[in-house]
Structure 1
Amino acid sequence: MEIIIGKTAGFCYGVKRAVEGSLKETSDKQIYCLGELVHNKQVMNEVEKQGIKLIEDINEVPNNSKVIIRAHGVVKEIYEIAKEKNIELVDYTCPNVLKIHEVASKYKKENYYIFVIGNKTHPETIGTISYCGNNYSCIETVDDINDSIERLKASKFKDLLLIVQTTFSEAKFKLIKEKIEETINDINIVVKNTICAATSTRQKETENLSKEVDCMIIIGGKNSSNTKKLYELAEKNCQKAIAIETKEELNKEELLKYKKIGIMAGASTPKKNIDEVAELLNT
């Protein structure tokens, strides 16, 4: 059996920065993390072992506390609440996400209607929307386009901005963008492909690798958006695709029938998880 591990498997820069930074945080008071730092159960277990308490609402936190902001970012209002409560924020929002917030704020001020393309329930998308004002629509699939265009036309705006979640599927974004451009011909459209380079590279490598192997193992959190995109790509291109969080979910006996197995991991997957899967297959 030949095992090929993707070169881009595992932590991206933004996740590495957030995880390593959080694990080094010290304070004489309780440290809180607002939402999951990253979408990976094993990483969150390590964070909580450090004594960092996971919370979902900043209003749960006492005044004068210390709060970590996750890699996905948060809604704009969090910064205002923190200031009112004298909360010390340790901001590990991914720099690529911060750039989207800047773009949304800039074009909002310039009176653009904004289409935010991404997973509607993803924390990054929710955070980005908070920088768009009231004149926006969120598009997750092509089925959302017609309704969004109707809302745009009703708003009487003459300019439209398209931005996209950093971990969204390149193929889906291209499809949605082209459909919008085909449908709208009387409004100025500015397109900002804000999918991060690491996401694009990882998706491309997954697509290529899955065409070369008999089986693909995709490692990552069950609630990880970018991991799901990798699994979808792998499933299209090879005989068998398997999505797991850890090696315990694998049945090695069933994998022995494959001559060549590829391994890819989402941006929130620790190297330890990848190495353990590879070791299991090689023994």
Structure 2
Amino acid sequence: MGLARNDPAATGTVRLTMRKHITGYSNPTVKYLRSLRDKKHRKRSGQFLVEGLRLLEDARVSGHVPRQLVMAEGRDAHALIDQLESAVESAGGEVLTTTPDILSKITGKSNAQSVVGVFHEFDTSLAQLDRDAAPIWLVAQDLRDPGNLGTMLRTGDAVGAGGLILIDDCADPFSAEAVRASMGAVFTQGLAQARWEEFVPWLREGAGQLVAASLREAVPYRGAAYEAPCFILVGNESQGLPEAYEAECDLRVTMPMRGRADSLNAAVAGAVLAYEVLARFE
């Protein structure tokens, strides 16, 4: 444990901070942080890693402060890092410094960002969602690609959706890939995980129109009769939606394919539908 002094040229102030410095690869904290790259360990601990100042600042602005902040020594001074450090300390968290090589070991990347945060996972139960909070919600069934999942979160943020509901066996929304692809939207969007058998009763107990792209008794997606709150359902990347899931939808729409492709990427299809619904509601 030692004192570290911020660069006054970066912020115009001098602040003394107690930081814990890690020097060895075998340090238990390093081993623990590395384990968070694995889904099994994330679920067991209820924590996940976020890498990079941009994402960490998005989290802070959205009211989410990491319980641990890990910074590379010798990094360039930055006012936002100072603000993050202050927020972590005020929340009773821990600030750590280490070498760039050890930080790369933690993240598994040779070009690791200079700062990493450790966050508690959120409550992802359906019960914590307020369906009346927004006119649009995104729903993904069996979405396996974390990049697609993160993209759907990002789309939800862009259209002002209430959040993303993950049905059945989707990718882990707290994986590094999904968090990175969300561009910070994991902190701004509501997030829930449920089985289909849980989701349908929850949906039907209140207002909500379930909409999906389909070829089965579908109408053109342009000008369709969308109603708020609208739940836009997207299926698995390769298999699409099961027939029973499509049958449960209140509205099925079709999007024209003018070329050789017979379908859109799942996240892209969700984005196209989301913007069409947004246009109808404005």
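Ranked by mean count of other Cβ atoms within 10 Å over residues 174-181, structures 1, 2 are topped by 2, which has the highest value.
Starting from the value 0.9: which structure in 1, 2 was distance in nm of label points 7 Å out along Cα→Cβ at positions 22 and 94 calculated from?
Values: 1: 1.4; 2: 0.9.
Value 0.9 for distance in nm of label points 7 Å out along Cα→Cβ at positions 22 and 94 corresponds to 2 out of 1, 2.
One of 1, 2 was used to compute FRET efficiency 1/(1 + (r/R0)^6) of positions 102 and 230 (r between Cβ atoms, R0 = 35 Å, to 0.05), and the result was 0.15. Which label is that? Write down the numbers at each step before the final one.
On the way: 1: 0.80; 2: 0.15.
Considering all the candidates, the number was obtained from 2.
Taking relative contact order in percent (Cα under 8 Å, 6 or more apart) as the criterion, the top structure among 1, 2 is 1, with the largest value. Quick check on the output: 1.8 is distance in nm of label points 7 Å out along Cα→Cβ at positions 206 and 222, derived from one of 1, 2. Which one produced it? Label of the originating structure: 1. Supply the structure label, taken from 1, 2, corresponding to helix-only ellipticity at 222 nm (-39500 (n - 2.57) for each DSSP H run of 4 or more, over all residues; to 500) with the calculated value -10000. Structure of origin is 2.
Consider the structures 1, 2: one of them gives 1.7 for distance in nm of label points 7 Å out along Cα→Cβ at positions 70 and 150 as calculated from the coordinates. Say which. The correct label is 2.
Every read-out reported here was derived from the displayed coordinates using simple, explicitly stated rules and does not represent laboratory data. Quantities reported herein were computed from a predicted structural model and do not represent experimental measurements. Cβ atoms are built from the backbone, for glycine too; each structure is taken alone.
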